[in-house]
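A short reminder: the numbers here are calculations on the coordinates, not readings from a lab. Bear in mind that the values here come from a model prediction, so they are computed numbers and not experimental data. Cβ atoms are built from the backbone, for glycine too; each structure is taken alone.
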Structure 1
Amino acid sequence: MPSILLCFPQGKHKALTMSYDDGVSADKRLVNIFNQHGIKGTFHINGGLFGTGRRLTEQEAVRLYEGHEVSAHTLTHPTIARCPAEQIVHEVMEDRKRLEQLFGYAVRGMSYPNGSFSPAIKAVLPSLGIEYARVVQTTGGFGLPDDWHEWKATCHHNDRLMEHAETFAGLHKTQYLYLMYVWGHSYEFDDQGNWELMEQFCEYIGSRDDIWYATNKQIVDYIKAYERLQFSAALTFVENPNAQSVWLSVDGVKLEVAGGSRISLIGSKEE
C-alpha cells in the first residue's frame, strides 16, 4: 500500500496568506508591496462604508484588489455578538450582495468586525454562504485551522513578524503542511510609522520557490478539493471530481491529480 500525503500546489509544503481589514486607503501602499513580491492578500471590506473616513471609494477598490481576494466584514462594522439575529443576517448578506455586485465573484468568507463572534454566529454563517471567518486571536504557529469559522492567524503584523518569518522560512520537514497567516489593518503602518516592517517582511519571505502564495479563499478551496478526492479502498488509484488539480506525495513522488482525472497510485518511487 503506498504512503500518500497531501501537498500544496506544485507539490509544495508551505503556504503564506495575508489578511487585512476595513478597505482603507493605506491598502494602496500595502497591495503595491505585495505585488512586488508575489504575495497574495485577502481584504475584508464593509460594503456599506465605501468612501467614509479612511476608506477607499468603490472605484478605487475595484482597481486596487485585482489579483487578490475581497471578502466580507459586515455591511457597517457592528459588534455583531451584541446584535439580534435578524441584524446579523442583514449585515452579512447585504455586505456580500454589494461586494459581489462590485467585484463580480462570489464572496464566501469574512473576518469578524471588532473581533466579535459567538458560537451561535458561527453556526449560522454556513447558511449565509460564508465558508470561513477569521478571528483576531492568534496561534503563533503554522498549522491549518481546526475550525474554518474560527480561523486563527499565526500573528498580527506587530507580533514578532520577522521572527515568525524566519522560523517559517526554515521549516523543512516535508511530512508536514505549514501555513503562515498574517493579519492586521494597513492604516496601522501609517499610525505607527513602521511601513519598513512590511517592506522588510515581504522582501524576505516573498518570491520563494518553496512557498505557495494564496488568498484565504484559495486555501479553503484547495483543502476542500482534497477532501472530495475519491480513493480506491486499496489505494491503487484516485479520482478527482473537482475542476482544480490537487497535488499528492505518493511514496515520496509528487503527483498532480488533475481535475476530472483518474490516476494510478501504484509504482511510484522516491527520486
Structure 2
Amino acid sequence: MSFTEHLHQGYRNRKFDIDKRKTEDFIDRFFRFIFFLEYHRCSEIPQIEERLERFKTEFKEILSSVMKGQEAVESDVFFAKFPKIYRKLENDARYICENDPAAKNMEEVMFSYPGFFAIAVYRFSHELFKNNVPLIPRIWTEFAHSKTGIDIHPGAEIGENFFIDHGTGIVIGETTVIGKNVKLYQGVTLGALSVTKDLANEKRHPTIEDNVVIYANATILGGETIIGAHALIGGNVWITESVAPNSVVFHRGLVTVKNKLPVNEPINFVI
C-alpha cells in the first residue's frame, strides 16, 4: 500500500467528521463572552440573548458531527444545566481571589489566570463527558492544556471552590476525585500507579478530600490513595499510600549553604 493509499484509507475509516479548530474556537469565544472578557460590551439584554442563541446554534452544529440526531437534545440539556455550572465557576473565581494575595479582584482572575480558564473548560467538558458525548470533551480539555500547561481529564470529579495557583505542569487523571476547597500549586500530579490498558475501567487515580492544600511538584498516585480532609502536602513529595486527615506531609532534604570564595583567601589591597 502506498502512502497516499494509506491516507485515503485513514480518511475513509475516520469515525467522526469534526472540525477540531472550530470546536476549540467555540469554547474559547464562549468563555470570553460569558465572563465579560470581550472588548465590546454587551450592554443590552436583547443583545445578550441574541448572542446566546447564536452560541446554541453553533454548539448544535458541533455536536451534530459526533452524535447525529441527538445534538438538539444534548444541547438543550447542556444549556439547561449551564446556570448551575456557571455558579460553580463564579465560586471558583471568588475562592481564587480570596486565597491569592496577588489577586486584586475577580475581574483580574477571569481575565488573566490560566488556572481559572482550565477549570472553566474542565467544568464544561465534564458535563458533556458525563453524558457520553464523544471526542468534544477531550478536544476542549486538551485545548486548555495547550494554552495553560494544565492537564485535567474531563472524567475527573472536582468539587466546588477549586483553586489552581500558577498551574504549569499540573496533571489530574481521569478517575481523580477532588473535594471542596482544595488548592493545588504548579507541577502537582494526581496520577495512576499503573497505566496498563486492562485497568481502563478501574479507579486509577487518587481521592483528595475537602480543604486539602497540595504544594508544588507533589506526586500522588493510585486509585486507593486517599488524602484526608484538611491535610497539607508539602512540595516535592511522592505519595502512594493514604494520608490521614489533618496530616502535614513534607520532604526532608539536605540543603548546604557555603561561601563560594576559597577558604582563607588572602586580602588583595594596594597602598
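Laid out as a table, the results:
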{"item": "Value -13500, calculated as helix-only ellipticity at 222 nm (-39500 (n - 2.57) for each DSSP H run of 4 or more, over all residues; to 500), assigned to which of 1, 2", "result": "2"}
{"item": "Label whose coordinates, when Rg and Dmax of the Cα atoms in Å, for residues 6-125 alone is calculated, return 15.2, 45 (choices 1, 2)", "result": "1"}
{"item": "Distance in nm of label points 7 Å out along Cα→Cβ at positions 46 and 70 - structure with the largest value, from 1, 2", "result": "2"}
{"item": "Test item: Cα extents along the principal axes in Å calculated as 61, 42, 32, pick one of 1, 2", "result": "1"}
{"item": "Top of 1, 2 by relative contact order in percent (Cα under 8 Å, 6 or more apart), largest first", "result": "1"}
{"item": "Given 2.3 for distance in nm of label points 7 Å out along Cα→Cβ at positions 110 and 214, calculated: source structure among 1, 2", "result": "1"}
{"item": "Structures 1, 2, by FRET efficiency 1/(1 + (r/R0)^6) of positions 158 and 230 (r between Cβ atoms, R0 = 30 Å, to 0.05): label with the highest value", "result": "2"}
{"item": "Which of 1, 2 leads on distance in nm of label points 7 Å out along Cα→Cβ at positions 150 and 166, largest value", "result": "1"}
